[in-house]
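What follows is a group of structures, each given as structure tokens.
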Structure I
Amino acid sequence: MEQLAPRDQKKVFVCLVLYITALIASNTLGIKTMPFLFGTHLSVSVFYFPFVFLMTDIIGEVYGKKLARQFVFAGFFAVLSFMVFNIISMLMPWSVASMWAHDAYNTLYSVSIRISIASVLAFAIGEYQDVLAFFFFKARQGSKYFWLRSNLSNIWSQLFDTVIFTVVAFAGIYSNHKLILMIIPWWIYKVLMGVAYTPLSYLGIKLLRDNDTSKTTA
């Protein structure tokens with residue numbers, strides 16, 4: 001970021017904050033599932049996790065692969081740090097004053113540790129695949145059709161992310177049948193959410209580029 005203009009540094013910083021927030025929220029709030037169609041289930045994280053992948057696409061489109069990879073590294077470090085802090089918190093002794101929260105806290109955050117581990121693996125592989133696929137398609141399309149390469153890379157990367165995360169986080173907790181009923185709708189729904197968020201991607205690109213018509217994306 002030190003090579004960017006001061007104004008660009010502020011914009012990238014805001015993007016990074018949104019990126020990390022969406023990622024950490026997915027690890028903590030995503031424990032909750034909600035009923036979906038035909039007896040399937042969705043994590044509430046489907047509403048904000050697409051921002052993680054879209055943000056790397058936006059940053060990569062405007063500033064290049066190097067900065068997009070730095071976002072991935074920052075996200076990986078943030079999730080890993082959160083997992084370590086979570087483990088430390090679980091190991092610390094309880095005071096009498098807070099024992100009322102003991103059972104709920106231990107249940108919630110012991111699951112959160114497992115979800116964090118699942119998230120680290122899924123995130124590292126899924127996000128790497130997203131950046132790789134995005135620039136693979138960009139090398140063949142040029143600067144046009146951002147919406148197409150963004151969604152194609154999202155389809156591919158979300159498949160990796162969903163399968164790895166679901167299996168690591170919930171294997172042994174839910175039956176294999178239920179895992180499949182979670183993976184398929186989660187993947188499809190996250191892909192559809194990515195498509196729905198595409199206009200926001202174009203808005204983000206526009207804001208980052210300061211309406212520079214020489215860099216307009218088709």
Structure II
Amino acid sequence: MEDNTLKGTTTIGLVCKDGVILASERRATMGYFIASKDAQKVYQVSDTIGMTTAGSVGDAQRLVRSISVESNLYKMRTQESMSVRAMANLMATVLSANRMMPLYVQLLIGGVDKNGPRIYSLDALGGKLDEQGAVSTGSGSPIAYGILGDQYRDDLTTGEGAGLAIRALHNVMKRDAASGDGISVTVITKGQYIQMSQDEIEKKIKELKLLN
């Protein structure tokens with residue numbers, strides 16, 4: 001039986017010295033069919049924490065709604081924002097509790113809290129890894145890692161990190177059929193969550209002299 005779930009993606013997370021970069025391309029597919037050219041794959045789930053999603057769009061959106069509600073309730077009760085680690089632990093618990101009927105997702109949760117910039121990757125069964133540098137998920141991740149592994153440094157600024165994420169995704173979209181139709185980049189620093197505009201991304205592509 002053919003699987004008609006919306007899926008297919010590439011997402012990237014970078015830990016920089018002054019913040020975190022979360023980025024993705026914008027295509028969603030059903031098998032060989034391009035179902036959407038404007039799929040959202042990076043979501044804001046608290047003031048300075050974002051989540052990228054790869055896999056089933058429906059499952060991912062369900063998790064985004066759930067974690068956003070829990071984050072807001074936590075802040076109302078404690079007058080403090082949930083830490084990146086706490087949010088990753090909560091999400092890992094939710095995923096693990098559904099392991100008999102798993103949610104088909106691969107997630108990155110990243111942001112900046114009192115402990116600095118952090119990114120965690122989570123698999124469908126609740127496995128959680130504390131990522132120290134560059135991480136990618138989804139169908140185009142092997143291509144992305146070719147760029148990230150060569151050019152990532154642990155002293156990157158978020159400005160440099162945004163450029164590296166754009167370069168990696170630009171290369172992915174030329175090789176991975178499930179990835180394409182534009183790039184989304186979110187920059188998270190202390191107290192700020194900023195989604196780059198398409199004009200800013202296009203300007204960065206020209207600065208990097210990336211070929212079509």
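3.1 is what came out when distance in nm of label points 7 Å out along Cα→Cβ at positions 26 and 74 was calculated for one structure; which of I, II is it? Working through the options, I get structure II.
Of the structures labelled I, II, one was used to calculate distance in nm of label points 7 Å out along Cα→Cβ at positions 138 and 162, giving 1.9. Name it.
II
Among candidates I, II, the computation of Cα Rg over 2.2 N^0.38 Å that gave 1.09 used structure I.
When relative contact order in percent (Cα under 8 Å, 6 or more apart) is calculated for each of structures I, II, structure II gives the greatest result.
If helix-only ellipticity at 222 nm (-39500 (n - 2.57) for each DSSP H run of 4 or more, over all residues; to 500) computes to -26500, which of I, II did it come from? The correct label is I. The maximum of mean count of other Cβ atoms within 10 Å over residues 10-17 over structures I, II, that is, the highest value, falls on II. Tell me which structure, out of I, II, gives 0.10 once FRET efficiency 1/(1 + (r/R0)^6) of positions 106 and 154 (r between Cβ atoms, R0 = 25 Å, to 0.05) is calculated. Source structure: I.
Here distance in nm of label points 7 Å out along Cα→Cβ at positions 114 and 130 has been calculated and equals 2.5, so which of I, II was it run on?
Label of the originating structure: I.
Just checking, which of I, II has the largest value of FRET efficiency 1/(1 + (r/R0)^6) of positions 18 and 58 (r between Cβ atoms, R0 = 30 Å, to 0.05)? Result for FRET efficiency 1/(1 + (r/R0)^6) of positions 18 and 58 (r between Cβ atoms, R0 = 30 Å, to 0.05) over I, II: largest is I.
When Cα extents along the principal axes in Å, for residues 82-169 alone is computed across structures I, II, the figure 39, 33, 15 traces back to II.
Here, each number is a calculation from the coordinates, and none is a lab measurement. Nothing here was measured: the structure is a model prediction, and the numbers come from that model. Cβ atoms are built from the backbone, for glycine too; each structure is taken alone.
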